[in-house]
Each structure stands twice: as C-alpha cells, then as structure tokens.
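What follows is calculated from the coordinates using simple rules that are stated; it is not laboratory data. These numbers were taken from a predicted model, which means no experiment stands behind them. Cβ atoms are built from the backbone, for glycine too; each structure is taken alone.
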Structure 1
Amino acid sequence: MDAAELAFAGIARQAELIAAGEVSSRELVELYLARIERHDGRLNAFRIVFAERALMEADQADARRGAGGERPLLGVPIAVKDDIDIAGEVTMLGTNAHGDVPAGADAEVVRRLREAGAIPIGKTNVPELCIWPFTETPTFGATRNPWDLQRAPGGSSGGSAAAVAAGLIGAALGSDGAGSIRIPSAWCGLFGLKPQRGRISMAPKPESWHGLSVNGILARTVRDTALFHDIASGSAPVDRDRPQAPTRTFSESASTPPGTLRIAYSTKVPPLLIARLEDDQRRAFEQTLELLRSLGHELSEQDPDYGFDTGPSVLTRMLRGAHDEARALPYYERLARRTRSFARIGSLVPTSLLERSRAGEAKLAARLNRVLERHDVLLTPATAQPPPRIGQFDGHGALRTLNEVIALVPYNAPWNLTGQPAAAVPAGFGSDGLPRSVQLVARPGDEATLLSLAAQIEAARPWAQDRPPAFV
C-alpha cells in the first residue's frame, strides 16, 4: 500500500494493518506528521501537534504489539477537537481568553480511545466557543476546506473535518451542539454521525449547552464510525444522560443489511427560518431518493411537525450555554466582539425560560417524532447551501451572522433538541466540485438503523475513494 492509500485508509483498516505487522505504528505516525507539515500550512486544521509525544507512544505501541498485545486501535493515530480535554494541554475552545492551566486528565472519550491503543496526534481548530458553522478566529486564523481553499470546512468541528478530508489523519473527535459534526462532514465529503445523547460520555462535564451537545467522530467510512462507537460508548458517573446500551455492537449493525425500510423524506425547514435549498443540493437529495427506491425501500413524503417552538427552544439553550461558557473564562475581554455580543444576548435568557425549555423537551420530542411512528428513518438535506467563502461573515455582528448561517444549515439543530441520532451521508458533488450530503434521522437510541442504512448507501455509491485532488 502506497503512502497516500495508507493515509486515506481509515482507522479500522489501519488497525488491521498494524495488527498484521504490515505497517508499524511509527511508520503511520511519521506519515501523518509529514503530511501535516506539508499541507496544514494551507489548511490550518490543527491548533497544536504532539509530534514527539506521538512518536514515543507509537514506539510503545509497536513494542506492545511485538509482545503479543492486542487492542482494537493499537498504534492508530487520531485527532482531537479542541473542546475536548487532553491531559497536560490547555483546552482553548478557539480563543486566548482561557488561562494557561492545562487539563488535569483526559476527557473520558479520550481515555477510552487511549485504552483501546489510539494515539492522539494533535488538537484541531474550532470557532470561538464552538458557536459557528465556520472555523475562523482572531487567535488561530481561518481553517479551510480541502475541496476549495477559499471555502470554509464548516464548524464547529471544522479542523477535524478538514484534517480527515485531506488525509492528515484517519479520524478525528468532534462534538455536535447544533450540527457541528454533521455540517462539516457534509461540506467536506465525510460520514458524520451525531449519536444518541449520552451515548458517548461528556465527562468531565455532565452535559454541554444544556443538553444540546454530544461527542462523536468524523470519519471517512461507516465502518470507521461504527468501530469508534464500539470502543467509546458508555456513560461515566458524572453524565446526566445514560441511554440504554444497544443489543448488538455498532460494527455488527453496520455490517448487517437493513432490510426494507419505510423512509419519510422532507425538505421543509422549521417555521421562522428563511432558507432556500440550492439546486445542486436538491439534485443530490433527489438522486438519493432514487437510490433508496432502487434498493427496495418504501419512501413517502412527510414533513416533521417542527412547530413554532423548536427554533426558539434551540436558541434558548445555545445562547445561554455560550453565555455560561464565556463568563467562566478568566479573560472574557479577549473574546472577539461578535462572540461577546453573542454571550451578552445569552445573558438575557432567564433561568426560568431555560427551565421551561428543559421541562418541555419530552413533549416537543414526541411531536417531532410522530413522523417516525410509521417510518423507520427520516431523510432531509444535510445543508441547504454549499459552504460559505472564507471571510464571508467578517465584520458582521452576532445577530446578523446567526441569521445568515441558519439559512445555510436549517435542518440540523432540531435533532440536538430531541437528542436522537442523526447522520450526514455523502451524496455526490455539485457543479462547483464541492461535496453534497443528505441527513438521515433515526428514532431515539437507534444508531443501528442509521449505520446499517448508511453502509448500504456507501456500498451502492462509494464515497471514500473521493479525495481532494490537491491533497492526494
């Protein structure tokens, strides 16, 4: 296997190659360090790279394998989004408003990956406080899309998406508070699953953004994503949400055909939002409908009952969550003016309104899930528009930016409110050469159906071989 093939192979295949002795962990880490050095000056995907530490851990992994050690990700490098703690490193959250106090311990998801043998190679860039679906900050600069360096990769897991899409790493941790795994996956041509709330531990925090955000991974394939969830799933004592464990492994679900599914489809956006579905995105959506029909699934058009309360409830938690995070920073005044403005708006959200949002979640989720009472899956576009240009929102205030970005990505946040699984699935390319994507939404707790259906789509319409030409 040549260097490029190895770089884009994905974590599951890389783990097999290391276990078989066909490649060493050190060779794989050196390959990624060389690609980061060569390419990341153009992308700005990584905030920091742990070169010496990663090489040392690779040598340890090779010694362990030589002694007969077996772990599911032994010696495989990963990247970590910079809102997730790594022991000994400051979690910057896209800003220099943090002090210089490093995390005292790995976040639970990082601990589990290390236990499985994975090697954190670096931390990836995010927008300030992970607020926006574009990754540009005064402190760390603009992160760019490997498919078009003048475009954003999305956010808030923008650095993770850019790194995986460009073959700078096999997979990268992300988080999703209003689409922050699915949006960058869609715009970078990746598979991005937002798991059931609580499936991947948020420890050391009990939750994030008042229950909106979850941890997950951005990867090239369904298989890689399923392997990650087999390794990392499960709650810690501090976690507020603790869903029931699945009856079979995620990898088993991904390798099992879904049978005939009843699939609802919709392009409707929630009320109060102004968004237009771009022509190439609509074409990708319609082509996916035809593919699903050809695979034997039963499709019917049915819109979710978003109601007029879904959008305001999302904003209530998002704004208040950003405010709470901003005010906990030791150097609040260092935040960008737009971020401070966003946090000030969040300060206007009273605790009573936040409590009403939490109390009304079950009723709202039940209404949104009526579409899934007679269907197994809901299909929507992943985004309404292709990624914005770098600098497109420069000089725009918080409210103007919020309105502009919602018009790009209106389909994602409702499913953060309900907490159920949703995934961005690649759906080809537009006339501009940029990836297009669809969103699959499953019933609460049913990642298994999403993984099975996504794997079927991947087999019929392979996407992992599609690579940004400038990074092959």
Structure 2
Amino acid sequence: MKRVLVITAVVAALAVGGWRWRAISANQAAAKTTVPTAEVTRGSLVVTLPANGILESVQDIPVRSGIDGTLVSILPDNTVVMPGDFAFQLDTKDLTDQREQFTRGLADAAEALNSEKSDTDTRTTRAQSDADAAQEALKLAQERARAEQEKVAAQVRFAEGQMARAIREYTRAQRLANLNYIAGTKLREAEKMYRQQEFDLLQDRANQADVARRTAEDVADAQAALDLARHSLQAAQADALVRVEDARMDLEEAQRKLAEVDNKIVQSTVLAPAAGMAVIQTNDSNWPERRPYRLGDNVGSEAAPVRIYDFKQMQIRCQIGEMDISRVHQGQAVFVSSPTAPDKRYHAKVASVEELAQESNVWQGGTPGKRVFGILVALQQTDPARLRPGMTVDLEIVLDRVREATMAPIRAVFKDKGRAYVYRAEKTGFTRLPVTVGTRNDLLIEVAGDVKVGDRVALERPPTPPGPGRGRQP
C-alpha cells in the first residue's frame, strides 16, 4: 500500500511538472510571437466631433475708385495685400488734358480779379475814410451810453438792496407787534422807512429809464451818421463790386474745376484700404458673359473691380447632421486644420448654431434627403500664409475633455462576456488584466484597474497558453 502511494505521488509530480513545463514553453512561445504593443499613458483625453467647412472672412471690403473710367492696370487675382498696396488703375489721358485747360483758365481768372480789385481801391478810398470816422463816433457814443447806464443801474441795485432790507425790517416789526413784543410806534417807524425806500426806488428806476432813452437817442444819431457814410461808400463801390464779384466767381469756378480734375486723377490710382486677399470680381455689366474684370473694361463709379477679404477676422461655415447637433452648442472649443498644414491645429470656438434644419445641398457633396444644421465657427488665430477665404478646412469640435486620464489605445481593449480586458506584456508572455473603461475618442480610451502608466499592452489578442498560469483567461 505504501509503495502504491509513493508511485502515485511520483506520477502526479511528474504530471504537474510536465504541465508547468508545457505552460512555460507556451508562454515563451507566445512571447516570441510578434504581437504589436503600445504604452499606457497619462494625459488629456479629448473627445471630438469631426466636420469640415469653408473658410470665409468676417468682413470683406469692396475697392472702388468713385469715378468712371477705363481699366488700364489691375493686380493679379488672389494677391495678398497690405494697406496702401496697388489695387487697380484707370486711364488718366482725358483727365490730364482737362487739367491743362483748367490751369490756363485759373490763371486768366486770377488776373481779371486783381485788375478789378485795383480799380475798386482807387474809387473807394475817400468814402472809406468818412465811414471810418463815423464808425469811431458811433463807438464813442456807445461807450458813453454804456457808462451812464451802468452808473444808474448801480444806483437802482443799491436802492433795491435798501428796499429789501426795509421790507425785512417791516415784516419783522409786524411779527413782533402781533406778539406784543414792541410798541405800535416802532411798527409805524418801520412802515415809514419801508414807504420811503419804495419811493426812492421808484425815482431811481424812472431815472434809469430816462438815461436809457436819452443814451439810445445819442447812439441812434451816431448810427444814422454811420449809415449815411456807409451808404455813400456803397454807392461808390456798387459798380466795381459787381465786377469784382463776377471775377471772383469765375476764379472760384476755375479753382473748383481744377480741384475736381486733380481729385479724379488721384482717384484713378486705387490702393488697398486694408490688409487681406485681393480678389478680382465679376464684371456684371458684360452680362450674359459674366467674366472677371480685365484691362479695357469700363468701370463705373460704384463698381468694385476688386474685393479684399480680411485675414484678421476669419470664420468657418459648416454643417452638422441632426444626429449630432444636440452635442454642439455655442462656445465650444474647436480645433481647425488646413490641407496646406495638416499637422498644425488652430484654435476656434463655435460662434452660433442654427435653430432650423435644412436639406443637405447635393451639389456640395451632401446626401440627398439628409437634414443638417448650419453652424458658424469663429477662428481665434490667423495665418494668412495657410488660411485663406474659400479654402476647405477640417474641424474637430471638442465634446468632452478628461484632463488627467490613464488611457490606452482602443485596439488594446478586448471584450469577453461583457467585461473589458487588456493584455499586459511580461518577460515570459502576456497577462490578461480586467479593466474599467471610461471616456473614449476615435483612438484612445480611458482605463482603470491594475494596469498603470508605462505598461505596454497588446494591440492584438495574443495566443493563450493552456492550463492555469499567468496568461490564463479567467
């Protein structure tokens, strides 16, 4: 019996040892199998909604000359310009000829005006001297009248002050007499004083009226003398003034014409009013041909052959399907990338979201019958070298963000019977660890459990060794 037990124990030991040897061999074989791995990292996990849209300027500026003319030069289409750069040029030949004509007319008008002024000065010197003397006499009369009026006005103000004082004393005496604090004689004295001051004030005011009337008559006489002198002066100047005024009007008209043609010559060379991209516009006057402006075209005063799209304020128009629109709202952060620099991302924000859905435009690549919502994204960075109006750009609308997340590639998380696992790389193979998953995006997923930052996990399910062991699936 004892011998049987010993034999049984030996056989069991050999079986277990053989099984462990096969498990170790299987693990080593699994480790030698090429299984791609990735590192578990920690950082910010951002969940985004991809979209694409069209860049446009918030503000575009039409470039006009303000005059009619023939286009003789224009900048190349889609030129990046700065304020003051050349935009286009209109023909100035006719304007230059007009300027020479108006310059000669201005010189003739100036000579005629000087001649008329000289004749007028000779005929009006004597009459002007008389008018000056009359003017001086009027000034003296006005000064005397002002002095007398100020003097009598001061007397009236003094009398008014005395009157106010007498009224206060009389009112006070009445109140005290009613209370039997003073005798009736005191009240009568106060009333007498009040009556006297009232009489004096009336006298001063009457005197003031007399002085005002008298001084006004003196000033009127002086004014009449001045009017007569001026009338004589005007009579002497009448014929000459007509001729001088006509000559002055001719001069002003010549100056206006010259200034107008000079202004048109300046307006013929049109410069960019702002920085941005200059785009040549369609010449609608050539309908139905409808082509961009070119040399030789007639340009009206209100026409804008060039329009500048501002780079400093850019926005993006795009469309979001009705399945995703509930996750998009105003103020969300957006990352923008351009085909010209796919590795560079620009910051933006959702500026507005339309309330009503519209049918997707088939001509712009939309799906027939699909309902979409328009959104407007405001670009917070500018890059004129890479971001220009009309370009198609890719957007990533930030829906969620976990700032400190332990994360692994989505390919590293496997499901088995409703539970999530990762396979951590060991020296002898892979160990399957259960994990709890959280936020995810298209590439990464948040994981929690025994896995830690720095672990390398399999991106493909590794071969499973048989029997119990570190690589065994629970």
Who wins on mean count of other Cβ atoms within 10 Å over residues 76-83 among 1, 2, i.e. which is largest?
1
Quick check on the output: 29.6 is mean count of other Cβ atoms within 10 Å over residues 164-171, derived from one of 1, 2. Which one produced it?
1
Computing mean count of other Cβ atoms within 10 Å over residues 116-123 for each of 1, 2, the value 25.5 comes from structure 1
So helix-only ellipticity at 222 nm (-39500 (n - 2.57) for each DSSP H run of 4 or more, over all residues; to 500), computed for just one structure, reads -11500; which one of 1, 2 is that?
1
Relative contact order in percent (Cα under 8 Å, 6 or more apart) from the coordinates reads 31; which among 1, 2
2
Where is mean count of other Cβ atoms within 10 Å over residues 44-51 largest, in which of 1, 2?
1
Test item: Kirkwood radius over Cα pairs in Å calculated as 21.9, pick one of 1, 2:
1
Value 15.1 of mean count of other Cβ atoms within 10 Å over residues 156-163 was derived from the coordinates of, among 1, 2, structure 2
